[in-house]
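Read the figures in this text as sums done on the coordinates, not as results from a lab. Everything numeric here is computed off the predicted structure, so don't read it as measured data.
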Structure I
Amino acid sequence: MKEMDIGKVSRWSGLPASTLRYYEEKGLIRSIGRNGLKRVFNESVIQRLSLIALGRAAGFSLDDIAGMLAADGQLAIDRAQLQERAEQLDRTIKRLSAVRDGLRHAATCPAESHLECPKFQQLMSLAARTAAKERSHPR
C-alpha cells in the first residue's frame, strides 16, 4: 500500500489542500494518518477523487456523491439516480442547443432590429419560460 501526503495528492488532482480537507470533513475521502502535520492518504484516494470529479462533472452535489461512496471503499450508486441525471442532462442539452441555434440565427438575421426577428422572439420566450420554471422548482 503506497501512501501519499496531502501535497502529492493535491498536485496529482489539481485540487487545493483546503478542498481535500473539506472532502475529508464531508466524508468523501479519508486520510490514514499523518506525517508530521501533513495528512497522509492511501493511493486509492486518487480513484476516489476521480469518481468525485466524474460526479461533479455530471452535476451531482457533494451530498449526492457522498451517498454513492460507501465508507468501506465500495460504491453504492443508485442506477435510477444515474438514469434521472442522464435525462436531466438530455433536457439541458436540448434547451442549450435551442439557445445556441437561436443566437446563431440572431447574429445573422437580416431584420433591422432583433425584436423584429421571429426567431429572436422565440428565443426570448424560451429564456423567460426556462427562468420561470427554475424559479418555481429550485433544486
Structure II
Amino acid sequence: MDPKEIESYVSLGSRRTVCVYRERLTDINLYVISVYISGKPGNYCVSVEFDPITMVDEGEGWKWRSEPMKLEPIIGLLEEFIGKDIAEWENATRSARSEYFTCDADDRENKEQDAAFAAIRFGEERLPRGFVWR
C-alpha cells in the first residue's frame, strides 16, 4: 500500500474509506480490530472498529473516530501502531479479508471474552496513540 492508494480509495471509492489493518485481538480472540482511513485530501480521519468475530463489517461493533488531520502524520502513527512500514500494509478493503474470521465458542467463553473486552473499556485502551479520539 502507499499514500496514493489511500488517497484514491478515500476520494474515489464507493465507501470513501479504506481498511488498512484488520486482525483478531490476540488475547481476546473473539474480537477483531479494523483500522480505516476516510475523509478528504488534507482532512483525513482514522476510525478504529472492534467487532465480534462473526460480525466484522456489519456495523455491530464499537467504533472510535479521530479528529481530522493530514495524511502524513496518520501514516507515521499507524506505522508505529501496526508495526509495519506502509509498503507492507494490506488493503483489507480490496482483499475483503474477513472471511476467515469465524469461530465456535461456547457461552462461557463468550461471556469471559465479553467481560475482558469491557475491561479494556470497549477497545479504548487498544487505540493507536497520538490521535485525538471522539
Structure III
Amino acid sequence: MDSDVVHTDDVPVTDLAEIDEIPPDLDIRSIDDALGTEKTNCKLWYFDPGEEITYHAHSEQEELYYIIEGEFSLKLGRSGEEEYHEVGPGTFYAAGPEVGHGHRYLGDDQGIVLAIGAPAVEDPGLDPHEID
C-alpha cells in the first residue's frame, strides 16, 4: 500500500452479529480494509446503549482509541491493577501488548469509537487474568 483516500460514508458497515467467530455484537467500519493498510488496523466501532467490548488483551498489538460520540466506562490495566474511568467525546486512551482493556457504552443514542492497532495482527484477544 502506497497511499489512498477514503470517506467514512464509502466504507461499508459490517454487522458482527453475522460473524460467529467475533464475539461483540456490534457494527464496525473496517477503514483498514478500505485503505488496504498492511501494518495498522483501523476500525470505527458503533455502540448501542449497554453494548460493550469486554476486558481483554492482545499478545502483540498496541491499541489507541478515540471517542467520537457518547459516554463510556473504561476498564484499563493489567490484571489486578485495573482502573475504571468514565469518559466522553474527545478522549484518547491506549493499551499496550498484554495490557487489559475494555469499554461499555453508557449513553442513550449511538456511541462511536475509533480504534487503531499496530502491528496489524488478527488477534481475537487474551484473558488478561491468564497472562503471566
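Structural remarks
- Of the structures I, II, III, the one that -500 was derived from, the read-out being helix-only ellipticity at 222 nm (-39500 (n - 2.57) for each DSSP H run of 4 or more, over all residues; to 500): III
- When relative contact order in percent (Cα under 8 Å, 6 or more apart) is computed for each of I, II, III, the largest belongs to: III
- Comparing Rg/Rh (Cα atoms, Kirkwood Rh) across structures I, II, III, the highest value is found for I.
- Origin of the derived value 26, 14, 11 (semi-axes √(5λ) of the Cα gyration tensor in Å, for residues 29-108 alone; candidates I, II, III): II
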